[in-house]
Structures are given as C-alpha cells and as structure tokens.
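Values in this text are rule-based calculations from the coordinates and carry no lab data. Keep in mind the model is a prediction, meaning the values are calculated, not measured. Cβ atoms are built from the backbone, for glycine too; each structure is taken alone.
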Structure 1
Amino acid sequence: MADLTITAKSVRPLPNALVRDFIAGGTVNVGDLVYVDSNGKVQQANASAAGTAVAIGIAVAVGSLGATAAASGDVVSVVLVGAVNGFSSLTPGVKVYVSNTAGKCADAAGTVSKQIGLTIATDTILLLHTPAA
C-alpha cells in the first residue's frame with residue numbers, strides 16, 4: 001500500500017463538489033481525509049481502527065485564508081462528494097482507500113478496508129458517497 005502524494009497548496013475542490021464546514025477536533029491539514037468524532041468534530045481518518053476509518057471527505061481549506069493546517073477549534077472545509085484536485089502521479093481508474101497513515105489516502109486498503117473514491121486524472125480524485133459500514 002502506498003500513500004498518495006498531495007501538495008497542500010494545490011488542493012482545491014472542482015466545480016459541483018459538495019463542501020461543508022466543520023470544526024477541527026485536533027490537527028487537520030489541507031488534503032487530509034477526515035472522519036467525524038463523537039463530539040461532532042473532524043479528525044484525521046486512519047484505517048488502522050474501525051472507528052477512525054470512516055472517512056467523510058477531504059479537507060480542502062482550514063482556518064484562515066491560505067493556511068494549510070488547522071488546530072483544534074478551527075473551521076475546516078471538507079469535500080464530502082465530488083472531485084478534488086492537488087494530487088500528483090496518479091493513475092486514472094484506481095480505487096482510493098483510507099490509509100493506515102493518519103489523514104492520508106492510499107492506493108490499497110489499510111487494516112480496515114474503506115474505499116473513499118477513484119482516481120479520475122493524474123492529479124484528481126473523485127470522492128464517492130459510501131455508507132459508514
């Protein structure tokens with residue numbers, strides 16, 4: 001399993017992506033996969049445990065304009081469904097999973113297998129709505 005390469009400054013939602021704002025429950029970086037914790041705040045998703053593998057989307061903006069990292073309590077904009085640009089060296093048509101590395105996407109399943117999307121271009125992932133199974 002290899003984590004996908006992302007450049008935080010290049011991350012952006014593409015037109016028609018569904019974006020929602022959340023409050024960070026800890027450190028969240030632009031480009032991180034996130035899940036909603038028991039307090040209703042977003043944290044870095046991680047496939048090493050079932051409770052943290054249920055990613056809802058990718059953080060595309062945090063805190064103040066131009067920032068790439070949010071601290072607990074900061075606003076985080078998350079793409080829930082749709083295309084996100086800012087990755088590099090992707091092969092189109094590959095499934096994307098939650099990684100065992102906190103916040104990262106991978107090209108193969110982690111300990112808990114949770115697919116979150118597909119690569120649709122060399123720099124773009126399409127996040128798909130998936131049930132929280």
Structure 2
Amino acid sequence: MRILLVIVSLLSLGTLSAQELLGQERWPDGTLKATRYSEGDRIHFITYHENGKVKEMGAFLQGKRDGEWKQYAESGAVVARAAFRSGQREGTWEFRDGTNGSSGRLIFNDGVLVFAEQSAEQGDIIAQRTYP
C-alpha cells in the first residue's frame with residue numbers, strides 16, 4: 001500500500017506546473033496590495049484590501065480573461081463569482097451582498113447573456129428575465 005501511495009505521489013508531481021512570481025505591489029504601510037504569477041501559460045493575479053484580505057483573484061490566458069474570477073468584500077465574504085473562457089463570459093455568475101447572502105445571478109451561453117435573476121435580502125427572488 002505504501003508503494004502505491006509513493007507511485008501516485010510521484011505521478012501527480014509530474015503533472016503540476018511550476019509557479020513563477022512575476023511581481024508584487026505593496027500598500028504604503030508595507031502590506032501586500034497585489035501579486036502576479038505565472039503557472040504554465042496562465043497569468044494569475046490576486047489583489048488585496050488594505051486590511052490584508054483578498055479583494056479579487058483571476059487569471060489570463062493569452063491576454064484574455066480565463067477561468068474563475070472572484071471578488072471579496074473587506075470582511076472576506078465572496079461578493080462575486082464569474083467565469084470566462086478565452087475572454088468570453090460563460091456559465092453562471094453569482095453575486096452576493098457583503099454578508100454572503102445571494103443578491104442575484106446571470107447565466108451566459110457562448111458569451112451571451114441568456115438569463116438574469118435578482119434576489120431580495122431575505123433570499124426571495126424579486127426579478128427574473130430570460131433573454132433571447
């Protein structure tokens with residue numbers, strides 16, 4: 001069993017991409033403001049609020065937004081989650097208030113908005129629209 005674990009570990013190490021730090025910015029007090037790094041062909045970034053918590057994170061592939069992007073409130077709660085593929089909006093985008101309650105969502109298909117929904121503070125759906 002131990003040999004199997006070692007083999008699986010070695011195989012998984014071969015599939016990992018090395019990360020390379022591309023740059024960092026700091027707030028006047030010295031805390032981290034932004035980090036950029038590459039992982040294979042993707043350029044990732046993370047920005048931070050002045051309190052040190054993550055503000056936004058995402059990635060670019062060949063100069064275009066790609067993969068999941070997230071935005072956070074100063075409290076650390078996720079306020080937006082979105083997805084891109086080669087610069088085009090895709091999938092379900094979720095929006096939340098600063099306390100992590102749902103405030104709406106958008107659904108994209110091939111970069112085109114097809115559905116939108118807005119929620120009240122209590123979570124009740126207050127508006128919906130389907131786009132042609």
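For this structure, a couple of remarks:
- Structures 1, 2 were shown, and distance in nm of label points 7 Å out along Cα→Cβ at positions 36 and 124 at 2.8 was computed from 1.
- Test item: mean count of other Cβ atoms within 10 Å over residues 20-27 calculated as 11.1, pick one of 1, 2: 2
- Each of the structures 1, 2 was assessed by distance in nm of label points 7 Å out along Cα→Cβ at positions 92 and 108; the largest value belongs to 1.
- Looking across 1, 2, the calculation of mean count of other Cβ atoms within 10 Å over residues 28-35 that yields 12.1 traces back to 2.
- With relative contact order in percent (Cα under 8 Å, 6 or more apart) derived as 10, matching label from 1, 2: 2
- Kirkwood radius over Cα pairs in Å derived as 14.1 - corresponding label from 1, 2: 1
- Value 0, calculated as helix-only ellipticity at 222 nm (-39500 (n - 2.57) for each DSSP H run of 4 or more, over all residues; to 500), assigned to which of 1, 2: 1
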